[in-house]
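Each in C-alpha cells, the structures are laid out below.
Bear in mind that the values in this text are calculations on the coordinates, not laboratory data. Treat the numbers as computed from the prediction; the structure is a model and nothing was measured. Cβ atoms are built from the backbone, for glycine too; each structure is taken alone.
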Structure 1
Amino acid sequence: MFKKILIANRGEIACRVIKTARKMGIRTVAVYSEADADAMHVQMADEAVAIGPAPAAESYLVIEKIIAACKETGAEAVHPGYGFLSEREAFALALKEAGITFIGPNPHAIAAMGDKIESKKAAAAAGVSTVPGYLGTIETPEDAMTIAEEIGYPVMLKASAGGGGKGMRIAWSADEVKEGFERSRSEAKSSFGDDRMFVEKFIVNPRHIEIQVLGDKHGNVIHLGERECSVQRRNQKVVEEAPSPLLDPETRAKMGAQAVALAKAVGYDSAGTVEFVAGQDKSFYFLEMNTRLQVEHPVTELITGIDLVEQMIRVAAGEKLAFRQEDIRLEGWAVESRIYAEDPTRNFLPSIGRLTLYRPPAEGTTGNVTLRNDTGVEEGGQISMFYDPMIAKLVTHAPTRLEAIEAQARALDAFAIDGIRHNIPFLATLMAHPRWKSGALSTGFIAEEFPGGFAVPMPGGETARAIAAVAAVIDHCLNARKRQISGQMATTRPHRFAETRIVQLGTGEARQSFELTVDDSLGETHIRFADGASDLVVTHWKPGDPVWTGAISGVELAMRVEPIPNGVRLATRGVAAEARVYTKREAELAALMPEKRGADTSRVLLCPMPGLVKSIAVAEGQEVKAGETLAVVEAMKMENVLRAERDVTIAKLRAKAGESLAVDAVIMEFQG
C-alpha cells in the first residue's frame with residue numbers, strides 16, 4: 001500500500017480524499033494555487049505545495065507542476081478527484097512515465113471513454129444501447145444544421161470533451177443549432193481546451209440515470225447500482241438520489257449488465273460511471289462514461305456501505321476487489337443536494353465573496369437517519385470567481401425515499417450561510433415539491449415547474465402560523481434580555497408591558513397578520529392565538545443563534561433566523577417571510593408608514609453577476625427587439641447571454657468587451 005499520495009485537486013473533493021487516506025494511514029500532499037493558499041484542503045493535508053497563479057490553466061491544469069510536486073514530496077501516487085486533469089489521458093501517461101501511480105483507470109480506458117464520440121462507437125461495439133446521432137466531428141454551424149435536419153429535432157449539441165453541463169445545448173430549430181453550436185464550442189474551448197462538437201437526438205422528457213462501476217487490475221468488474229440525476233438546471237445536476245424511483249430490479253440488472261460489459265470491453269480498472277438517458281417507459285440509451293469519481297458518489301456509498309475512494313486507492317495499489325456482484329446489497333435511500341454559491345432568484349447567477357457565516361447541520365447518525373456534509377470551505381473562507389461555485393454536498397440516508405427527503409428538508413433548514421448568495425432556499429423548495437416527492441421526474445423538471453424563474457414562496461396555512469409563533473417567541477426572548485441590561489433609568493412606577501402582539505408576515509398586499517399572546521408564566525411557553533388556538537413551544541434558542549430549532553406542539557422544526565428592523569426574517573421548508581412583531585399601538589402606527597420602493601432599473605442593463613464581458617452585441621442608437629442578444633458575460637467558465645426583455649433603443653454603452661464587472665454594474669443604458 002502507498003505511504004503517501006498527492007491529491008491533484010482542490011475544494012470538497014480534495015478534502016474528501018484526504019479523509020479516506022487518513023483513515024487508511026496514508027499521508028497526503030495537497031497542491032494549491034495562490035487563490036487557495038488558506039483553503040481547507042491545504043490545512044487538512046500533511047504537506048502542501050504551491051503550484052501557481054489562481055487561473056486553473058496556470059496551476060491545477062499544468063501536468064508538469066503536479067509531477068514536480070510529487071517528486072518534491074515523494075508522493076507515490078496521485079488521486080485526481082473530478083474535473084481538472086481527472087479524465088486526461090496525457091496526465092495518466094505522464095505520471096506513468098515519471099514512475100508515479102495514477103489512482104484512476106488506465107490511459108487506454110480514459111482515451112476510449114473520455115472522448116464522447118469514440119465512447120459511443122465503443123459502446124455500440126460492446127452491445128450497449130445508444131442514442132441515434134452523428135458520431136463524427138462537426139466543424140461548422142452549417143454542418144451541424146444539416147446533420148440536425150437528418151436526425152430530426154430536437155437535437156443535443158455536445159462538446160466531445162465536455163462535462164458538468166459546459167459545452168451543451170438543446171436545439172429545437174436550425175437557428176438554435178447555429179447559435180448553440182458557437183456558444184457550446186466557445187465554452188468547450190475555454191473549459192477543456194478542446195472545441196470538437198457532435199450532435200445526437202434529444203430524447204423528449206428523459207431521465208438521467210447512471211450506473212456506478214468498479215473494476216480492478218485483475219479483470220474483475222462489478223456495478224454498485226444506479227443513481228438518478230434527473231433534477232438538473234442547464235445540464236448541471238442539482239439533486240441526486242440512489243436508487244432511482246423509476247427502475248425495477250429487472251431494468252436495474254439490464255442497465256448494470258450493459259455498464260459492466262462496456263467497462264470490460266475497454267479494460268476498465270477503477271471507479272467509473274456509465275451514464276444513460278432513460279425514457280419514462282424504462283427504455284435506456286448510453287450517454288457517456290465518466291472515467292473518474294463522480295461528484296454525486298456519496299449517495300452510492302451510503303446505500304452500499306462501500307467507500308469508493310478507498311476502493312480506488314486499493315485497486316491502484318494492485319489489490320483485487322474484495323467483493324463480487326452477488327455481495328452488493330442496496331440498503332435504504334440516499335438523497336444529495338448540491339449547495340452552490342449562486343442566486344436562485346436571479347436565474348442562478350454565480351455569487352462570490354467571503355463566507356461570513358457557515359454553520360452546517362451536525363453530521364452523524366441519529367436513529368435510522370444518517371447526515372453527511374462533504375465540503376471544502378469554512379467560515380471566513382472565500383468563494384472565488386476562478387473555480388466551481390460549489391460550497392457543499394449535503395447528503396441524507398434513511399430506510400425509505402420519503403424519509404430521506406424529509407431528513408434532507410430538515411438538514412437544509414438547519415444550514416446557515418451568509419456573506420454570499422446561495423441556493424438553499426431553492427433546494428428547500430424542491431424538497432417540498434409534490435412532483436419531486438412523487439418521483440415523477442425528468443431532466444426538464446426544473447424548467448417545467450419553475451418556468452418564470454424562482455422566487456422564495458410566502459408561507460401559508462399552518463406553516464405561516466408556525467413562523468408567526470417562532471417570531472413571537474424570538475421577540476419575547478429578546479425583550480426579556482433587554483430588561484436585564486444594567487444602567488437603565490430608574491422609575492418609581494412599576495413597568496407594565498403589553499401582552500398582546502401583532503405578528504405581520506410579509507409586506508404590501510401579501511401581508512398576513514396574526515394576533516397572539518406569549519405566556520410563559522407556568523415555566524412553559526404557550527402561544528395563544530386570537531382565534532383560540534394554542535401551541536406549546538419548546539426551544540433552546542438564544543439571541544445570536546443563526547438557526548432556531550425546537551418543537552411546536554410536538555412537531556420539530558428548524559428555521560433560519562436573520563435579524564431585520566423590528567423583527568426577523570424566517571425561512572423553513574422552502575418558504576420565507578419577514579416577520580415583524582408589534583404591540584397593537586405599534587401596528588397601528590406602522591400601517592401609516594410609507595413603504596420603500598425599489599429603484600427603477602427599467603432603463604439600464606445591469607451585470608447580473610461578477611464576471612467578464614465577453615462581447616457587446618449592440619451599438620449606441622441601435623433599435624433592439626425583445627429577445628435579441630445585448631451582451632454576453634462569462635462567469636465560472638459559463639457564458640451567460642443577456643437579452644432584451646422588451647423593445648428598446650440603446651442610448652449609451654457603459655462597458656466594453658474584456659472588462660471585468662461587479663454585480664449590478666451598468667453595462668448599457670436605454671432611451672426612455
Structure 2
Amino acid sequence: MTHSFISASEVVGRDSDKEVIVDLLMPKTVDLQNGNSQSVVSVIPIVGIGGLGKTTLAKLVYNDEMVVGHFDLRMWVYVSVDFDIHRLMEKILSSALGKEISEKMSVDQLQAKLRESLKDKKYLLVLDDVWNEDRSQWSDLRNLLIDGIKLGSKILVTTRNLSVASIMGTEQPYNLAGLSYEYCLSLFTKCAFKEGDEKQHPHLFEIGKEIVKKCGGAPLAVRTLGSQLYSETDERRWKLVRDSKIWELERGSGHILPALRLSYIQLPSYLKPCLGYCAYLSKNRCDSVDLIHSWMAHGILQSRDNENLEMEDVGEQYFKELWARSFFENVEIDEDLYDVVYTFSMHDLIYDLVQSIGQDEWSVVDSSTKDIDENVRHLSFLKSDNKLIVSTVLQKLKKVQGITLMEDVQKLKKVQSITLMEDVPIDESFLDTCFSKFKYLRVLRFVELSVELPSSIGTLKHLRYLVLQGGKMTKLPTAICKLQSLQTLFLGGCGNIHELPRDMSKLISLRSLIMTTKEACFQDNGVGCLKSLRFLAIVNCGNLTSLPREMSYLAALRTLILADCEQLDPVNQHYQAIPLRLEKLAIKGLPRMTELPEWFRGAPNTLQHLYIKDCSNLGSLPGWLTNLTSLKKLFLKKCPKLLSLPEGMDRLTALRDLKIQRCPELQRRCERDTGEEWPKIARIPNIYISNW
C-alpha cells in the first residue's frame with residue numbers, strides 16, 4: 001500500500017523526470033480546443049520495472065507546488081492487482097473527501113457521490129501500481145471519472161506493464177530509466193555510511209562503487225543493500241556482497257531481486273525468521289503490534305543475556321532494525337492509537353522476496369485450492385465469492401474426503417497458525433476439526449467470526465495468540481480459561497459478548513488483553529487477577545460502569561487504555577495505594593469522568609505518556625500530576641471544561657512534548673508569551689496548541 005506523502009529531500013536524481021511529467025500535466029492548446037469526452041481526461045502512464053522509483057516519482061509530481069496550485073482536487077489511490085470497480089470507487093471517493101468511507105454504499109450510491117465530488121472540478125488522480133489488462137474494466141471506471149468534470153483533468157498511472165499503459169494511456173507512456181551511476185552512488189553512500197565516514201573507509205567506499213554498478217540503476221536495490229552495510233566496517237562482509245554468485249541470477253529483473261536476496265542473506269541470524277514470518281502480511285497497511293505478538297507466539301524473539309528487556313521490547317527492537325534496513329516503508333506512529341502502534345507497508349518486491357522465503361511454510365486457501373504441502377505451518381483462508389462453507393474447500397484437498405475425515409490429513413500436523421479473514425463462510429464443525437486435529441496451533445486469527453467458538457478450543461495447549469475481531473459471538477466458552485500458554489487475547493469489536501468467562505485468572509501467561517463486552521461490571525477472579533498482564537485496553541464497552549475490583553494485582557501492567565465507555569467513571573473505584581509500573585495511560589471518551597482517579601498517582605516514577613481525549617466533563621488536572629517525574633508526553637484533546645494546568649509544571653523536567661487541541665479556554669490561557677498559563681509551560685521543548 002502507498003500514500004502520497006514524500007520528503008523531497010530524501011529523493012535523488014529524479015528532478016528531470018519530475019519536470020517532464022509536470023509539463024505533461026500542464027494545459028496545452030490542443031486540450032482546450034478538443035471537446036470530445038475521450039480527451040476531457042488525459043491519462044499519462046509511467047512505466048518501468050519494479051524498484052525503479054515509479055511511485056516515488058509520482059509522489060514528487062503530486063506534491064509539486066505548481067501541480068498543487070493548478071488542480072482543484074488531487075486524489076491518490078493505491079490499486080495493485082485487484083481492479084475491483086466498487087473498491088476503487090470507494091478509495092477514490094475517500095481520497096476526494098479526505099476521510100474514510102464508513103458506510104456501506106451500493107455502486108449507484110458511490111457513483112452519485114463521486115459525480116458530486118468531481119463535478120466542475122479540474123482534478124489530478126494518481127492510480128498507483130496498476131496491473132489490470134482488461135480494457136472493459138478500465139472503460140467502466142474511466143466513464144465514471146469523466147462525467148461533468150472540467151477540461152484539463154489528468155490521471156497519472158504507474159505500472160510495470162506496457163500493455164496496461166497502452167490500454168489506459170491517452171498520452172505516450174513515460175518509460176522511467178534507472179538512476180545514473182552517480183546518483184546511485186550518492187544514494188548508496190547516504191545509506192551505507194554515517195555522514196563523511198566514507199572518507200574514513202576508502203577501501204569500503206571502493207567496494208561500494210562496485211556493488212552499486214551491479215544494482216542496475218535500481219534505487220530500491222541500492223537503498224536496501226546500502227542499509228544492510230550501514231556502519232559495517234568488516235571488509236569481508238562488503239566483499240561477500242560484491243562477489244556473491246546471486247548476482248548471476250535473474251538478470252531479466254534488472255538485478256533487483258538478486259540484490260534483495262543478498263540483503264536477506266546478509267541479515268543477522270536472529271532477524272531472518274522475523275522477516276520470513278512477514279509472509280502472512282497483506283499488501284495493505286500493517287501494524288507492528290500484531291507482527292510483534294506473532295513473533296512472540298512463535299518463539300522467534302531472542303532476549304540478549306545482558307539486557308533485561310520484555311519480549312515486547314525485543315520485538316520492537318527487531319521491527320526497528322528491519323525498518324532501518326529498508327524492508328519496511330511508509331512507517332508511521334499511529335497517534336490515534338496512542339503511539340503504541342507503528343503502521344507500515346512493504347514494497348511489492350520486498351513482499352515478493354518475503355513470499356519466496358516462506359513459500360514452503362505458508363499456504364493461502366481459497367476456492368481454487370487443490371492441495372496443501374505437508375510442510376505447511378501457516379494457513380490463511382481468504383474471502384470466497386461462492387456461498388459454500390470453507391469445509392467444502394477443504395474437501396478438495398488431496399487425501400481429504402470430507403471435513404469429518406480430517407484425521408486423514410496427517411500431513412498437515414505441523415500447522416501452527418490459522419488466519420480466517422472477514423466474510424469467509426464457515427461452520428462450527430470446521431472450527432472443531434481445526435482445534436481437535438491441529439494440536440500445535442500457536443496463532444489463531446478470526447475476523448468477523450459468524451459462529452460461536454466451540455469448547456474444543458481449550459485443547460490447544462500451545463496457543464499463544466488469539467484474535468477474535470468483531471463477529472456475532474455472544475459468549476466465550478469457559479474452556480478458553482484452560483489456555484495457559486496464551487499470551488495475547490484480542491476481543492476488540494466483540495460488542496455482542498454478554499460476559500467474559502469466570503476464572504479468567506487461570507490465563508497465567510496472558511500479557512496483552514484488548515476487549516469489548518456488554519458487561520456492566522467485571523466478575524471477581526477475572527481480568528483484575530491477571531498478574532502477568534502488561535497491556536490492557538478496554539474499549540467500546542457502552543454498559544461498563546466500573547473497572548475490576550482487583551486492580552491491585554495488575555502490578556506488571558505497563559499500558560492501560562480506557563476508550564469510549566460512556567458509563568464508566570474510573571474515579572468510582574476506591575483502591576488502596578496501588579504500586580503501578582504504568583508507562584502509558586490513555587483515557588478517551590469517558591464523559592462521566594470529572595477528575596483523574598487518585599490511584600493513577602501510583603506510577604510517579606514510571607509513567608511516560610499520558611493521553612486524555614474526548615472527556616467532556618473533565619474539569620481539572622490534579623496537583624499530583626506534577627509528581628510524574630518520568631512524564632515525557634502529555635496530550636490533551638477535546639476536553640472543553642479543562643481551564644488550567646496544575647501548579648508546579650516546572651517539576652516535570654522529563655516532559656518534552658505537550659499537545660493541547662480543541663480545549664478552547666485552556667488554549668487561550670496557554671497562548672505563547674501572552675496566556676496566563678504560558679509561564680508554566682514555556683520551558684517545554686515541543687508545544688503544539690491547535691483548535692483542530
- Looking at structures 1, 2, which one was distance in nm of label points 7 Å out along Cα→Cβ at positions 157 and 645 calculated from, given that it came out as 2.6? 1
- Match the computed value 19.4 of mean count of other Cβ atoms within 10 Å over residues 141-148 to one of the structures 1, 2, and report its label. 1
- Query: Here FRET efficiency 1/(1 + (r/R0)^6) of positions 53 and 173 (r between Cβ atoms, R0 = 25 Å, to 0.05) has been calculated and equals 0.95, so which of 1, 2 was it run on?
  - Reply: 2
- Ranked by distance in nm of label points 7 Å out along Cα→Cβ at positions 21 and 45, the structure on top of 1, 2 with the greatest value is 2
- Read-out semi-axes √(5λ) of the Cα gyration tensor in Å, computed value 42, 34, 30, structure in 1, 2: 2
- relative contact order in percent (Cα under 8 Å, 6 or more apart) computed as 6: which structure among 1, 2? 2
- For distance in nm of label points 7 Å out along Cα→Cβ at positions 197 and 325, find whichever of 1, 2 sits highest and give me its label. 1
